[in-house]
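Peer 1: Input: structures, listed below.
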Structure I
Amino acid sequence: MSCIVEIALSCPLRQTFDYLSDDPAENWQIGMRASVSFGSRQLIGIVVAIKPIAEKAVDKLKKIDQQIDKQSFLPNEIMQLVQWVSRYYHHPVGECFQTALPKRLRLGDPDEMQTETYWILHQQPDSTSKTGKKQQQILDLLEDYPEGLSEKALRVQLGNVKSSLSALVQQNVVAARQYVALPVPCLELQQQVLLNNQQKQSIETILGSKGQFSTFLLQGITGSGKTEVYIETCREFVENQQQVLVLIPEIGLTTQFVERFRQSLNASIVVINSSVSDSDRKQAWLLARAGKADIIIGTRSAVFTPMINPGLIIIDEEHDSSYKQQDGLRYHARNVALMRAKSLNIPIVLGSATPSLETLYQVKQQRYQFLELTERAGGASLPKVALLAAQNSSENNGLSSSLINAIEKHIKQNHQVLLFINRRGFAPVLMCHQCHWQANCRSCDAKMVVHQHQNRLFCHHCGLIQILPKICPECGNTELKSYGVGTEKIEQALTAIFKDVPVLRIDRDSTQRVNSFANMVKQINQGQAAILVGTQMLAKGHDFHDVTLVGVVDADQALFSADFRATESLAQLITQVTGRAGRGKKAGEVLIQTEQPEHPFWQNLLQHGYESVADNLLSERIQMELPPHGFWAVWRAEAKEKDLAIELLQQVSGLLQQSNSSVLILGPVPALMEKRAGRYRAQLLMRSADRGALHQLIDQHIDSVTKLKLARKARWSIDIDPTELI
């Protein structure tokens, strides 16, 4: 007997869709995938309900084209998590499922794991037969791994093994078997690190919460050994056959982070992020779902990875803004992970040297347990930090003479220097002095950035690219001047001053090629004297033991930002980047070049540290009823016509204000950057001390907003718990 199958499809409509199945209801399970026609397209959807055929006519329902899975594809826990995400972030449920799945699986690939050839020791070689050197190495390895080793693992350890394996097969000494392809293990594990008392105490406290929901903030100064705490905590869970999900903020941190786990733990470790190939990502996801991956390490979207036997979730650098998706489904991976840990009844660890104010607020409310690491691991000492007035810096392309002298001193000692500037390109402004023309983006309210290496002007907001002009397009003047500094200009200045020293520029432009960033990190870790120039990519988590001087250039921008979170972000960034100095046995030094050396922010940060700045900011936020003390939601709209976005949000505001609610409605107003990528943007802010009232008001009116005529002419979205207002 046929049935009705309710399916979530990836489309902007905030609903699910009923389709008719010729198969009986018992042939279907919630969480299966099905292929259906939707308008003129063929889509893959997720089954969310199976319903009997009602008495009403079903002749208007389309039939399902194909049932892709023979049993439930998505575990019930992930089904519930994704549906919670849809409700909380007020986003179409079908698009939420798309975010949660690797590309190959959301396109309908069968959920079958790849297999590969494994070699096992069949019998000991005959004493009369000759065994070559490499053959003997293979046999020795296989003796240590009675369950077998993949050919890939043998190659990694011994090089080309094909002919040696063939010879051993002929002798009937080894045999090939097809097994599920697992990540290549590290065959030579490092010795366990000696932990200090604070690290041991943190591990014991976390392990004391096994099997129950508990949230820990692990706040450790930079270089205090948070990763060692993660690894040793994971060891206990892996030995008990439980899985651990570890989130990290940046793809660039993956190689270093994963290597430390692989070299320390006898565990199956998979990686899920956008730099992994689609087929490897699918395999990692399926291994995790089947319980064959012990540790899952990934960026934001890995929070949706299924685990058959979950034990722990870890979020490294929990304060990092990369955990918040800024388009499409605007979820925050930290918040989703917290909800997931709660539903799974397992502990979750949030680690950071500079915790977010949201997390610190929860600690003060005694909802999170506080764990602290105040000593650098391995006996390393904290660097000395000093301010430099940016006098005459423009004469040396943004570098003061004091900073140049300090660089020279450290280079002469054969140490490495890291210079941080949070702006890529050569210069942010190109200008004609004759007529005062400036190179502005025609699609955004922004200036085009000079990229001299590529002889181009780039807009860093919409991606517009133009040839770098040699004459002014307004008056024909041939003397165009650039102002301000970026990573390229700093690199150029340093190359001219330190002619015999390698200068490595590390930003999004210089690391576009596959493995380019990993190769640069290898070069840095070789320990030769070098100067590293980079953006935020260098500020987070990297462990460069030969960097003894960190210089921060042009750090004042955030002191005068319109974004109320800018000071928090600056304090986090400066604390993180200064933590790159002196992480090994060599003493470190940090110099912050500023136009505002007397500013109270710098005095407070340098004299009292991040904790003091965070406490002051949190007190201000509570007084002003700003997040995390209150709850926000932002309606955003954008349109090609100048006033359309504002008009739509005015109508939204009118609908919201019809309800007698405790929610404050502010706006609409143009966005801080009103025009971006050729579209005019506006926003409407909702603010409340009651999270429930905020969501209730949105739920009450979202269908009415969808039906507004202007809602079809302008793009609109809702951002719950926004982290930026631009």
Structure II
Amino acid sequence: MKLNFILLLLFCSFTQAQNMYKINGKVTSEGSELPLANVYLQNTTKGATSDKNGHFIINNLTPGTYTISASFTGYTTQKKTIKITNEDLTIDFDLNYNDSLDEVIITGTLKAVSRLESPVPVEVYTQSYFKKNPTPNIFEALQNVNGVRPQLNCNLCNTGDIHINGLEGPYTLVLIDGMPIVSGLSTVYGLSGIPNSLIEKVEIVKGPASSLYGSEAVGGLINVITRLPENTPRFFADAFVTGWGEVNADVGFKARVGEKANVLLGANYFIYDNPVDNNNDNFTDVTLQDRISFFQKWDFKRKNNRKLTVAGRYFYEDRWGGDMNWNPSYRGGDEVYGESIYTSRFELLGDYQLPVTEKIKFQFSYSDHDQNSVYGNTAYLAQQRIGFGQFIWDKTINNHDLLISTALRYNYYNDNTTATIKADEITIPSLFIQDEIDFSKKQSLLLGIRYDYDSRHGNIFTPRLAYRVKPTDDDIIRLNAGTGFRVVNLFTEEHAALTGAREVIIKSKLEPEKSLNINLNYLKKLYLNNGMYFTFDTSAWYTYFTNAIIPDYDTNPNQIIYDNLNGHSISKGLSFNVDAVVGSGIKGSLGATFQDVSQTENGERKRQMLTERYSGVWSLSYKNYASNLTFDYTGNLYGPMRLPLLGDLDPRKEYSPTWSVQNIQVTYDGFHNFEVYGGIKNLLNWTPTQGNPFIIARAEDPFDKNVQFDSQGNVIPTLDNPYALTFDPNYIYGPNQGIRLFFGLRYRLH
């Protein structure tokens, strides 16, 4: 009897093992077949890819309850819960197109509008874009954005700024949540203190935006939009290390406080304390950094969904670069050369919608920046405070969408240099009026004007015009024109005055720069029947500057001479972007920029220093859903740029070569709540040292103790100094960090 029972049990088990079932179905979108879509069962290795007619089959399934998911890049993923009992199942999916071009933006017009409906072209980059090449801060992350180049300005302290369409860093305004608190001192050291972990997205406007945001937005602006607590996981952590010994860690969580408040808390820590000297000049190749940043953001639920958010951030950094034998005991002395910078900074910003019938909101920000730095034996101690507040009234009357804003900006700056006899303190009131007229669904016209009163320069008017037309639903043409102005901050202008041996000479009182700009943009969306789609984005621009302030490196190699240009400066160019989804899990982007930036004075035309004629960026991603692996390949390429030499005898190259930095990353997300990623940065192992006898001039004599000068102050060639050079670490145009591995881990608890 027992034997019969065992045989029966084995027979049933064998029969059950043979009862395998299948799921078949079809994937469509808006009634059309969607080939190459991924269909898979979550938490299993079972999956399939739809054929050219959108059909799929998943075989050999045992009875049970499953979650089946259908996805295609560029479309919203769809999930269904199914139960297999004793028969095959048929499951169909109809995916909705997910067009990121339809997302809401605020940067171009100071109000929330669809990106497609905005008359001002705005580029949007989400956190997922920056994850393709993980970096510890937003400064480095922007290296893969077309027409935007993070420029390092010093080999030792690694100061940097951001170039847009070939214009120098001081022409770029960086905002946080629309507030102009990254300015002056913080554009030199504060950019490296904005961790990617607190970023929801980055909006970029190329071309003058002074009519909206005032001075500093002549070349363009970058608006870093921080995360909202409601869009953040309950807890998140992200950490990575590199083969050079860099460690970056982000951690944060959100919590509900009472009935009407959510709070997001985040912290970022970055440390690099491993001196490397691969080019054998006895100086650090990369600045050593010890940095911590804390972030907190409150979001309050109010009656009628009125907005109230308040955020704050504190940032501290200790960085140094210089002689490999330097330590803090040499700080400020003339025995061993080092550049040491202590930065302490805090920021507060908020957005409050008034409890009135009209749509009126008040935005405010305040930042306090303290810098204690030494460059060799030269001390630079500086404080900067910026306060900003503005009321914005948004009113729609018939087909007129009006925006009226009044603002007040307070600037305080003081340092220990002879250029600042007393603290620079000024309050600038502003008024801005904008009218966007909708003629039809296909045409709109935006007119705006800004008025600023600066006691140093008087009344300043900056008008703008933007026209948008949609010949078809898949084509958009935008024409923008306007003026800009910029008031100069010399520390931001030329950090080389401190970190090198050059003397700053100001010939006369510097007047604000003025510009006139026109920009033409064409965007085309192309959908193919096989599920592929492309977005083409092309822009042409022309900017004419008067009163341009250009640092003169050439007249005297030991001086930087400033004066308003007795002539004009021109920036013109063409950029092209294409984003593509070419198959299931495969997408890519390619961008190229061609530009010509020059100054003409007394009939002589010169190409601008440290400006490439052409550049390109690209990214290629492949997601294999069955294996939970994602592969990312990113890179950039820059054409030759003119470099600052120290004289006719300087043996370093006058022009940089064409150079490229490329990266590859693999991410595995098959673990619950975890992602593991790793890869290689700078695959080609490119550094600026290639092809040059040296990068830092007179590295063996950083205090110029053995340099001889004639009665006019010019360097005399000697046996010890045959090229007639002085110490200069400012010959740099790209990152001095070679190939390296990286490995990271992410955790999210939703």
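Peer 1: Work out which structure the value 68, 48, 39 belongs to, where Cα extents along the principal axes in Å, for residues 246-461 alone was derived from one of I, II.
Peer 2: For Cα extents along the principal axes in Å, for residues 246-461 alone, the value 68, 48, 39 is produced by structure I.
Peer 1: Please state which of the structures I, II yields 20.9 when mean count of other Cβ atoms within 10 Å over residues 118-125 is computed from it.
Peer 2: II
Peer 1: To continue, here is another question. Which one of I, II has FRET efficiency 1/(1 + (r/R0)^6) of positions 174 and 694 (r between Cβ atoms, R0 = 35 Å, to 0.05), as calculated from the coordinates, equal to 0.60?
Peer 2: The correct label is II.
Peer 1: Where does the value -0.41, -0.88 come from, among I, II, when log10 I(q)/I(0) by the Debye sum over Cα atoms at q = 0.06, 0.09 Å⁻¹ is the thing being computed?
Peer 2: II
Peer 1: Comparing structures I, II by distance in nm of label points 7 Å out along Cα→Cβ at positions 46 and 70, which one has the largest value?
Peer 2: I
Peer 1: Which of I, II yields -1000 for helix-only ellipticity at 222 nm (-39500 (n - 2.57) for each DSSP H run of 4 or more, over all residues; to 500), as computed?
Peer 2: II
Each value in this text was obtained by applying a stated rule to the coordinates, not by laboratory testing. Predicted model only: the values in this text are computed from it and were never measured. Cβ atoms are built from the backbone, for glycine too; each structure is taken alone.
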